[in-house]
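Below: a set of structures, written as C-alpha cells.
Laboratory data are not the source of any read-out in this text; all were calculated from the coordinates shown. None of these values were measured; they are calculated from a predicted model.
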Structure I
Amino acid sequence: MKTNAANQAPPRSAWPYAIIAWFIVFGSAMAVWIAVALRQNMDLVSADYYEHEIRYQQQIDRQARTQSLEAKARLTYDAGQQRLTIALPAGHASQARGKVALYRPSDARLDRESKLSVNSAGEQMLDTKGLRPGLWKVRVHWTFGGEEYFYDQAVTITPPA
C-alpha cells in the first residue's frame, strides 16, 4: 500500500490553544484583582471628608492667626503622670471658648472630643490614662475676640510604667 502525501493532514498548530489559554488566564487574573480591590476598606480620614475640604481655606486662616500670635499655644505630655497639658496664650485665657479633639489616625472609633475649659493661667489638663498607647493628634480649636484659632500637634502616648 502506497501512502499518498497529499492525503495526509498537516500537523495541528498549538498557537490557537495558547492564545485562548492566555486570554483565560488574563481574564481570571483581572477578575481576582477586581475582587480583591473591591474588598479593600477605603475609610476616609473622617466621615465628612469632602465638607472638610470645602472649609479648608478657613482652616488655613485659623492656623495663620495662631502662628502670628506673640505668645504661642503649646502642648506638653507628661508620661509619668499620664497627662496632657494644653496652654493657650495668656491673653486668651479669660474669654477663650472652644473644643479639644483627640484624634487617633489608626482607629476613628477611639477619637474623643471635649470642651475647652482653661484655668486662669490658660492651661487645661487632660488625663490620658484611658487612651490607648500610640500616636494621637491633639487639635485645639478656640474662639477669642470674634476670631477663630487652631492648634494641632501629634503626641505619642506611652503605656503607664
Structure II
Amino acid sequence: MKCPFCRKGDFAVIDSRHHQGGFPIRRRRICDRCKRKVWTVEQVEENPLQVVKKDNTREPFNAQKIRVGLEKACYKRPISTEQIEAIVRQIEAEVYAAYFGEVPASVLGNKAMKQLKKVDQVAYVRFASVYREFKDVNAFVEEVQPMIARSKNGKSNRKRN
C-alpha cells in the first residue's frame, strides 16, 4: 500500500486489532519513507457462491437445501443428525475450497451421493433416485447393480476365510 501523504513510500503494518466476530480489522501502519502513521480499516468482502442448475439458471448456494435432501434420503435410517451435519459441512468445505463464484449443481449432487454411499446404501439409493431422476426400473437397476455385485463378492470372500 502506497503512502497517501508522500506518495513514494510503502506502508508497513505495525499493529492489528481484530474486533468481535473477526471483522472489521483495524491496522496501524507507518510509511517507511516519511514515517507518518495512519489507521486503516479492512473488512472481508464475501463473494457469494452461485449454484448453476441443470437449466443454466443460477441461485445462491444454500447448505440448508443439501441438508433437507440428505434428511429425506436418510428418513427412518440409522443415520444420526450429527452424521448428516458432518456430510453437509464436508460438502460445503470442499465446494468453497474448489470453486469461486459458481459451482454446478451436479457437483453438489455427486458429492452428496459419494458421502451417502459410504454411510448407508439405502439412503444412497433414495438420494440417487431423486437426484438422477430415474425414468424407469432399468435405470434404477443399473445404478444398484454394482452395489449388489460388490455385496455378493464380499459375502463370498467372507465364506472362504
Structure III
Amino acid sequence: MASTAAPVETQTAKSTFVYVTFIRTTPERVWEALTSPEFTRQYWFGIHHETDWKPGSPWRMVRENGMVTDTGEVLEADPPRRLVLKWRNEFVPEMNAEGYGRCVMEIEPIGGATKLTITHTSEHENSKLIRGVSGGWPKILSNLKSLLETGELAIPA
C-alpha cells in the first residue's frame, strides 16, 4: 500500500506536515509500536520515548547515548486511536527557539489494515521544526511500516 507525505502551509500562518500510511496490522499493534520504548528503539534509529503516556505527563525522546532530542507533554492519549503531543526540539537552536509544536497521531482500522496519520504543526510560518520533521517522519514511518509488516527495517541504522 502507498504512503504519502506533503508539507503544507495553512492559511492561518501555521506550518503543517501531514503523513499518511496504511499498515497491514491492527490499530492495537500500531499503538504498541508508537508507545513501547523497546519497539521505538528498533525503528526510530535507537531513539526511545520516556513517558507514561498519560495526559498531562512529560514526554521526551532520548538517544542511546542519553542525549535528549525532543521534549514536551502528552496532551491526549486514547489507545489505540489517538495520541497528541506538545513537541519541542532540544538540540537544534533554531528549532528550539520556535518553542512548542504539536503532533497528532491518528490510528484507524481500514479493512484489514490500519491507517496512521501524523499531523505535525507549528505556530510559525516556514517553521524550521516542520522542515526538520518533514525529513524525519517519512524515514521513521517507513521503518515502522516495514517492521510491523515484515519484521525488518526499510532503512537500517
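On Cα Rg over 2.2 N^0.38 Å, which of the structures labelled I, II, III is highest?
Looking at the calculated values, the largest one is I.
Quick check for you: by relative contact order in percent (Cα under 8 Å, 6 or more apart), which of I, II, III is greatest?
Largest calculated value belongs to III.
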